Structure 1
Amino acid sequence: MDGFGILKGMGVTLKRFIDTYLDDLRWFGKRYYTKEGVARRMSTETRGIFTIQYPEEKLPVPEEFRFIPFLLYEEGENGEIKERCTSCGICAKVCPPQCIWIVRTTDPNTGRPVPEPKEFYIDVDICMNCGFCAEYCPFDAIKMDHDYELSVYDRHAKNIYDKDKLMKPVSYYASIRPANYAREEAARAEAEAAKAARRAQAG
């Protein structure tokens, strides 16, 4: 029968429409703008319209989600900042689209390089979010962020991130990637213990 497919499709649409209001009544208006409501609409039990109301609502991203890289610094007890980056340049070398630029710090008296970056730039419009920079960094100084909202009107003014914009504390990294952070800290503590044991044997 001609037009049966259209009627069938309209029936599905009508069912979704009615189910949406029925589910809203079951949830007493808490189906939207709550973590539980978002989780409900992501599950197989959802009924009706399950669209997330972005940007008011956002889907939770998994821990391994990766977007623009950022640099880590450690916060001291007296508020001092210790940068992990030594400006070794490995991240810039392994970057497939070559979007990382580093200017090394030099000692003004001797002219020798100092293990910290004077300038550090990432063009986030060129970055392909592959994570090679974070994977190859020997000092765990560069990590991948979860922030994906980067729309701007002027990319040259806003999307070439400098060192100040890239720097974030280790506590931020621990909050977005708790499992990775715990694993890395355990490995770091184990390495420090092995180093101390070797010193004790040598002394």
Structure 2
Amino acid sequence: MTKAAPLVVAITGASGAPYALKLLEALLQAKRSLWLIVTEHGRRLLSTESDVADVDALRGRVGARDWDELVTVFDDGDRGASPASGSARSSGMVVCPCSMGTLSAIAAGSSRSLVERAADVALKERRKLVLVPRETPLSAVHLQNMLRVTRAGAVVLPAAPGFYHRPASIDDLVSFVVARVLDQLDVEHDLARRWSAGARTPGT
């Protein structure tokens, strides 16, 4: 069986570090090969929101053994790295969380960093690109940029959890969003209960 091409995962400076951690954990559990890019603001985000001080701490948090086997880390400043080339095969890209600055740059095709260039490559090669913004409220500029990247082929998946599954914890809310991301990436998971029309919990 042919081994799947790596999935590009980027973590930027928008609030939402728990989403990034849960996504990495799920992808490693699914044995997906990853090309990981963490921006400078993404590193600050992980430290501020989840006490993950650096990439080594991130490795320990999401699973060191699987990390060593499956994860290749790239510097966001290296625009000559593998994710920057269309000839380097990947199975798509996800930016989680995705800052509005990153989304704006992708919409403009500016490619000033490896994250931006890798996203540009995903669009031009017609590969899956999933962007997970968390900003609220949204300005007209934000909405216009979301429309531009959607028309270019990206999937904009806001970090907006649902409540029909009766979440009992913050982790339930995080898992709901990450489950939707994994669905877009065609990764099997059991993070969240799927909707079943007409199904009712006994006693309700």
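Read the figures in this text as sums done on the coordinates, not as results from a lab. Just so you know, these numbers come straight off a predicted model, no measurement behind them. Cβ atoms are built from the backbone, for glycine too; each structure is taken alone.
FRET efficiency 1/(1 + (r/R0)^6) of positions 7 and 79 (r between Cβ atoms, R0 = 25 Å, to 0.05) was computed and gave 0.80; which structure, 1, 2, did it come from?
Clearly, the read-out refers to 2.
So if we calculate distance in nm of label points 7 Å out along Cα→Cβ at positions 55 and 71 for every structure here (1, 2), which label has the highest result?
By distance in nm of label points 7 Å out along Cα→Cβ at positions 55 and 71, the leading structure of 1, 2 is 1.
Tell me which of 1, 2 gives 15.6 when you compute mean count of other Cβ atoms within 10 Å over residues 95-102. Please list the in-between numbers first.
Details: 1: 15.6; 2: 24.5.
That value comes from structure 1.
When Rg and Dmax of the Cα atoms in Å is calculated, the result is 16.8, 59; to which of the structures 1, 2 does this value belong?
Label of the originating structure: 2.
Hey, relative contact order in percent (Cα under 8 Å, 6 or more apart) derived from one of 1, 2 reads 19; which structure?
Structure of origin is 1.
The value 0.95 for FRET efficiency 1/(1 + (r/R0)^6) of positions 15 and 183 (r between Cβ atoms, R0 = 41 Å, to 0.05) was derived from one model only; which of 1, 2 is it?
This figure was derived from 2.
To test your reading of the models, identify which of 1, 2 gives 1.09 for Cα Rg over 2.2 N^0.38 Å, for residues 31-126 alone when calculated.
Of the structures listed, the value fits 2.
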